[in-house]
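The structures considered in this document are given below.
A short reminder: the numbers here are calculations on the coordinates, not readings from a lab. Everything numeric in this text was worked out from a predicted model, so none of it was measured. Cβ atoms are built from the backbone, for glycine too; each structure is taken alone.
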Structure P
Amino acid sequence: MTMSTAVPPAPPTTPTEPRVRPRPESHARGSLTAGYVAKLLLVALVDALGVYGIFAGSAHESWGIVGFLAFALLLVNLVYFVPSRRLVPAKYLVPGLLFLLVYQVFVVMYTGYTAFTNWGDGHNSTQADAVTAILSQNERRVDGSPSYGLSVVEKDGRLGFAVVAAGRTPQVGTATTPLADAPGATVADGVVTAVPGYSVLDFSSIVQRQQEITDLRVPVSTDPNAGSIRTTDGSVGYLYRSTYSYDASSGVLTGPEATYRADEKVGNFVAANGQKIEPGWKVGVGFKNFTDVLTDSSLRGPFISVLIWTFAFAILSVLLSFGLGLFLAITLNHPRVRGQRLYRSLLILPYAMPAFLSAVVWAGMFNQTFGFINTVLLRGASVPWLNDPWLAKAAVLLVNLWLGFPYMFLICTGALQSIPADAIEAAKIDGASGLRIFRSITLPLLLVSTAPLLISSFAFNFNNFNIIYLLTQGGPRDLTAGVNVGSTDILISFVYKLAFQGVNRQYGLACAISILIFLIVASVSAATFRKTRALEELN
C-alpha cells in the first residue's frame, strides 16, 4: 500500500503591477545638481563668447559671422536646456558639428571663393578704398593754403587732429572720420585745448609718437577730392590735395599724365595704353589663377619643377622609410636575434621625439660652418649641405628617413605577426629560397595590411610642410625664377611663400594652387586604392 502526502493547494495569486524604473529627472528641468551647475557654467561661457563675437562682428559689419554666431547660440541653448529625449543625441553631435563647420567647411568654401579672385597685395579692398589710397599717395601741399592751429587728439587708441581756422568752429577728425564741427571744444591762443570725448596729447606724447603723427592724414570731407589735413610738427596743420582727381559718376581717375578708367575685369584703373595704376581692388577673375599656373612664364617653370620635386620627395620618402622599416622588422623578427625588445625600443626613439624639434636639431647639425657633421664627423670639412640644391635635397630625404622609418618599422612588425607561419614553412619544404619566400609570400601578404598606410604616408609627405620649412625653409633660393621659390620647396611651402612671404603676396593664386594640390593627392590616392584591391584576393 503506497502512502501519499497531500499537497496543500497553492494560495491564490494576485497579479502584481510591473515595476517601473523611475524616470531620471532631466538636468534641463532645473535640479541644482553638480552636473547641472557645471553645464550651466559652460553654456554661459559659450554664450558670453558668442555675444562678444556678435558685437565684434557687428562693429566690422561682418553680418555672415553675426548670423552664424546667433544661430549657433540658439542651437546650443535649445539642445542643452530643452527637456526632450529626441535632443539627447544632438548634445553629443552639436559641438563637433559646429567645429566642423568653422574649421573645415568654412575654410574649404572660403579657399574656393578666394581662388577665383585676384585677392592679394594691391587688390585687398574695395574700389572706394583704392581711390582713397591713390589720391592720398599723391597728395601735395596746396600752394598758398592757410595754416590751421592744430592739436593732436586721441580716442579709443586712434589719433586725430583738432583744428581751428580763423572765424570758424573748431573741427575734429581721425584717419577714418572726416573733419566735423566740435562746438563743445575749448580754444585757447588759437589751438584746441579740450574736446569732449577726446584726450589732447601733450608735448612729450607728441614727441614720442612723432612718426605716427607725421604719417597721419585726416580727410577734410567725405569727398576724396577735397584733400586732407597734415602736419609736420604736431602744432600747425596744412591743407593737402592730390595731383589726381576722381569722377565717381564716370569712374574716371585723371592724373597729371594720363586718364585712367575703372576696369572691373582686372580690378585696376587702366589707361588707354594699358598702363595700370596701383593699388587696385578685389574682383572675381574666374579661372585666371588656375590658367596662370601653366600660361604665365614666371610661374610655369617654377611650378613644374616644384611639382616634380614634390612627387619625388613624397615617393622617395615612403619607399626609403618603408624599405628600412621593413628590413629592420624582418631582421628583429628572426627567432635567433636576442634582445629584441631592447632593439625595438631603441629604434622607435626618433618616432617618440617631436618631429619639429628633430628637424631643428638636424638643421643645426647640417650647418656648413659650425654643424656637428662637418666639424666632428668630417673633421672640419665645409660641405654646403643646405646651400647646394642637390645636397639640400639629399639632406631633406635623410632627415625625413630618420623621422619616418620608426613608424614603418612598427606597422611592419605588427603586420609580420599576422602572416601564417604554415605558409612559410610549406614554402621552405618545397625548396623555395628566402628571397622567393619574401617576394611571393611575405611582401604580398604584408602589403595587404600596410598598403592603406603607405597611401596615407604618401599624402602626408606630399604636404609635409614642417620638414621643409624647419630644415631648409625651401632653400637654397632659385635666383633665376620669377617668384620666391627654392630648390627644396614642395607645393605646400611654395603656396605658403606666395601667400605670406615676399613683397607681392597673392592669396588668390595660392588658394588656386591649394585646390590643385587637393585634386592631385585625391587622384593619386583613389588610383592607388583601386590598385590595392587586387591584393585583397591574397587573403
Structure Q
Amino acid sequence: MRLSLAVEKPSQGSFWPSILVASFACFGGILYGYDTGSISGIIAMDHFKKVFATTTNAVGDPVLTSGQTSLIVSILSAGTTIGSFSMSFVGEIFGRRINLIIGCAVFALGVALQVAASAIPLFAVGRFFAGLGLGFISAVVPLYQSEAAPKWIRGSIVSGYQWAITIGLLIASIANNGTKDRDNTSAYRIPLAIQFAWGLILAGGMAILPESPRYFVKKGKLEEARKSLGRLSHLPADHEFVSEQLLEIRANYEYELSFGSTGFLHCFTNEGRQLYRLLVVMSVQALQQLSGINFIFYYGTDFFQKSGITNPFIINLITNIVNVVMTPPGMYAVERIGRRKLLLVGAIGMCTSQFIVAIVGVSVNSVVSNKVLIAFVCLYISFFASTWGPVAWVVTGETFSLRTRSKSVALCTMSNWIWNFGIGYATPYMVDSGPGNANLGPKVFFIWGTCCFIAVLTVYFFVYETKGLSLEDVDELYEKVPSARHSASFVPSHSLTEEAKAAEGVVDAEKMKSVQIEHV
C-alpha cells in the first residue's frame, strides 16, 4: 500500500525498520484495550455473578452491588496510576525496552491472580497488579514510538497505539461473546487467560528490538546511539546520514543542558515553557477520559442491558467494530490535517452526539428511541476513534524536551489513569438506581457532552500544532510562538544542528546553508 503523507520522506537509507520497530510497540495497546473490553463483559456474565456476587435480587438471581462493580473495574486504574507515575522516577534507569518487558511481567502476575481467584478480594488484587504493569507500558509506549519513528509518519505511528487499543477491545468483545453462555468458570477464565499471550508477544519482541537512540544520547552512550540509529535507518553506523541524525539529537540535548541540570521538578518550571506544556498535555489526557468513552467500554454491556436493549453483548460488539474501523482514518488524517484541527472537529462531533443521546435517553423508552440511542452512541464513538483516541497520545509523545520527556510523559499518562480511575469508580453510583445511587442512566451523557465542550475551548486556545516537526523542532516552536492559535505557520530554523556540524567539521561554512537534514 502506498503511503501518501504531507511531509517529505527521507532520501537516504530505509524508513521501514524504524516504522516496523515503532509500530510493534503498538502491541502494548492490545493489552490495555483487551483488559478494558474483557471486564465489561465479564461482570455481566451470569456465572461470574454466581461465583463472585454476595447478594441476590428480588427473584433470587445473584447480582453485584454498585460497590463491588466499582471496585472490580476501577482498581485496575489505581494500579495503572501508580505504575505510570513510577515511570517518572525510574523510567531513565533501565531504558524504554527493559521497562516495557518489566511491565509485561507484572501484568502477567496480575492476570494469573485473576484467573486463580474465586472471591472478589484476590480478583481485585490481581486487577491491581495487572494495572501496575499496564501503567508501566502505557507510559513508555508513546515515548518509545515518538523517539523511534521518523518525523514524517510519527503521528500516524503513535496513533497506531490507540488503534491497537481498539483492536484489543474488539478481540475481548468477541472472546466474551464466545464464552458468556458457558455454565462453569471457564466462561470468564478463558477471556482472562488469553491476556497471557499479549504480554508474551510484546515482551518477546522488545527483547530483540533496538533501544531508543535518544535515550542513549541522554545517558552519554553515543556509540550505542549511533548503532541504534543505524538499525532504525538500515544504514551502517558510520554512514554520513546516521552521523547527521546523531549530531542533531546531540546538539539539541546539549542546548537543553545549557540551562542547567535536570530533575523531576524541572517539569514544573517555566524554562522552555515546560510547565505550560505539561499542564496542556495533562488536560488533553484528562479530557480524553472525560469524553466518557470508557463509560461505554467499561460498562457498555451493562448499560445497554439496563436501557432495555435486547442482545447487549451484540450491541457492545458492534460499538467495538465501529471503534476499530474508524481509528485508521484518524491515523491517516493526523499527518494531513494536523493535530489541532482533528481534536477540534472530534470534540465538536462528540459533544453534539452525546447531547442527542442524553435527550433521547430521557424520552419515552421505545424500539425507535433505542435505535436512535445506539446510532448516536456509534456516531460518538466514530468521532472519538478518529480524533481524540489516537491524537491525544500523539500530542503526549511529541510535546516535551528530551531532558524532561520521560518524566513528563509519565505524569501525563498518570493524569489519564487518575481520571480513568475516578470515572470507573464513580460511574456505577452515577448511573445505577437504588439507595445511594444518582440514577442518572442515559442522563450521564449530559456530563460527557459538557466536558467535550470544554475540550473544544482547551484545544483552540492552548494546544500547539506539531505536524511535520521533528522532536527537536518542537522545542523551538514553544520558544518562538507565544500562542497556540498561530502555531500552524511555524517554520523551524535548524540552527542548532548547523552550528554543531560546523563545530564537528562535518561540513564547511560555505556549504552550511545548503545542507538540509532529514530528522528522525
Structure R
Amino acid sequence: MNEKTEVVISGAGPNGLLLAGELALAGIRPVVLEQLPAPSTELKANGIVGQAVRALDLRGLYSMLSGSADPPQPMPGYIFAGMRLPFLGVTDNPMYGMMIQQPRVVRTLVDWVESLGVQIRWGHELTGIDSRTDGVTVSVTSSENSYRLDTRYLVGADGGRSFVRKSVGIEFPGFTTDVVGRIAHVSVPDELRTGDGGLNLPGHGRIPFGHNRFDGGVLIYAEFEPGRPMVGTIEYGDLLPDDAPPLTVAELRESAARVIGVDLPMGPPLGAGPHALRRINGQNTRQADRYRAGNVFLVGDAAHVHSAMGGPGLNLGMQDAMNLGWKLAAELNGWAPPGLLDSYHTERHPIGQRVMTQSMAQAALMAAGPEVAALRTLFAELLATPDGATHIANVIAGSDLPYDMGYGGHRLCGSMVPELVLDDGRRIAELMRAARPVLVDSSGAYAEAAQGWADRVDITRARVVDGPAALLIRPDGYVAWAADGSDDGGLTDALQRWFGAVDADNAELSA
C-alpha cells in the first residue's frame, strides 16, 4: 500500500522550505523531497530584497536570518542597471534588503521547518508523477529503496529545469539570450581596493561596487563579506560549446580583461569557503504558461526564470510560497471558498511577468552601443527624480501591481500591509506569526461582525496608530479589506470571498 500524505513538495530550496513552514503553521505536515543528500551549499543569491524581507518578518524569520531584534528598515538607495537609485524623496519606500548568502537562508529555514514537525527526506528524488482529479501519486527513489506516495497536492519547487513542470505538461515559453556569464569568489590585491567597496584599477581608474557597463560587456564587483570579493562578467555574443570545461579563475580573469580592456589581477579565493565558481551559458527568460495543472502547482524558478540583475529571484519565489501556502491549507482544512486555489495563478503570474519585464529592461540597458548610452543618460535623469525613483522602487520590490481583492474601496486593499504599530506598542507583523488571517479593529463593531469566522480569523481589538480604523489581513500579509470609518458591508464580503462561508451556528454569532 502506498504511503499517504496531504502535500508533497519537490525541492528543499528556500521557496520549498518556506512553503513547507507555511503549511505546518496551518496544521498541515507536508513531505519535502530533495534529491541532494544535504542542504545545498551552492552560492546563488547573496541577499533578499523587496517585499519578501517584510514577508519573512511576518513569521519572525527576519530576526532569525538577520540576527537583529529590530524590524527591517527601508534601504536608502539601490541600483537599477548599474545606475544609482536614490530613495531620498521616496514616500512609503517599499525597498527592503537583507545581505545574506543563500546557504545560510536554507540552513535557517531547515531548522525552522523541522522545529514545526516537517519531514525533509534528503537524498530522495522524485522520479514519476501520476496526476488524477482527486490527487497525485508520485514515485520516489533513494539510495536505499524506491516507493510511492499518494498525496492531495504536489508542489514543484525544483528549479528552472523542473521535473514536475515537464512531467505535467506545463509549457515554459520565453527565450534565451546569447550571453555568457561568469562569477566567482576571488582574491584581489589589497592596494586595488577602495574604501567605498570598489576598485581602483591601473590603466582604467575607479570601478564602483556592483554592475559596471563597458563596450566589451559587464563587469560585476561586490565584496559582500570582508576579504571575499566576488568578480563576475557578462559577455554578449556566441555561446560556449556544451562540453566546455568547468570555469576557472584564470578564465574569469581573461574574460574580465576583454570586458574592461585592461588586466584585473585576481587569484583563488582565501579561506575555506564555500566559494562561488560558476558559468551561465545563455540567459533564459521564461515563465510557465500556468502555475497550476490540476492538483500540481509550481513555485519559484520552476515557474519563472530570468536575469539575476536587481536580485528579484528570492523576492518573487518566496512570495509565491506564501501566497500558495495558506490557500492550500485552507482547502485541506475545509474552509476555502470556491476558486481560492485558482487565485494563486491569477495573482502571481502577472507579478512574474512584471519581474521578467524589469530584469530584461535592466539587461538591455547594460548592453553596448551609443544608443544604449543615450538611454542610460535619460534613465539616470528619471531615476534621480522622486517620481521616477518611486516607480522603479515599486517595480523592483514587486509592489507595483496590487492584487484584485474584489473590494477596491480603500487604498491599502491588495497591497502588503504597511509597517504599522498598535496603540499598545505591538507591531502588525507580530500578529501574523501564526500564518492566520487577522482582523484589527479599533471600535469593536467590526470584530463583532466577524465573530462567525473566529475559528479561522484572529481578531484583535486595538487602534492602529496613524492607520485605518480597521483592516483585514490575509495570512500572506496582503490587505483584503480596510475601512477608515463605518463599514459599508465590505467586511462580510471580504471574509466570505477569502475565508469561506460560515455554518449556521457561526453565522448567528455574526448576525
42, 26, 20 is what came out when semi-axes √(5λ) of the Cα gyration tensor in Å, for residues 143-454 alone was calculated for one structure; which of P, Q, R is it?
-> R
helix-only ellipticity at 222 nm (-39500 (n - 2.57) for each DSSP H run of 4 or more, over all residues; to 500) was computed and gave -24000; which structure, P, Q, R, did it come from?
-> Q
Which one of P, Q, R has relative contact order in percent (Cα under 8 Å, 6 or more apart), as calculated from the coordinates, equal to 13?
-> P
Candidates P, Q, R; Cα extents along the principal axes in Å, for residues 279-430 alone computed = 74, 46, 28; producing structure is P
Match the computed value 136 of volume of the Cα convex hull per residue in Å³ to one of the structures P, Q, R, and report its label.
-> Q
Note: distance in nm of label points 7 Å out along Cα→Cβ at positions 111 and 215 at 3.3, derived from one of structures P, Q, R, originates from structure P
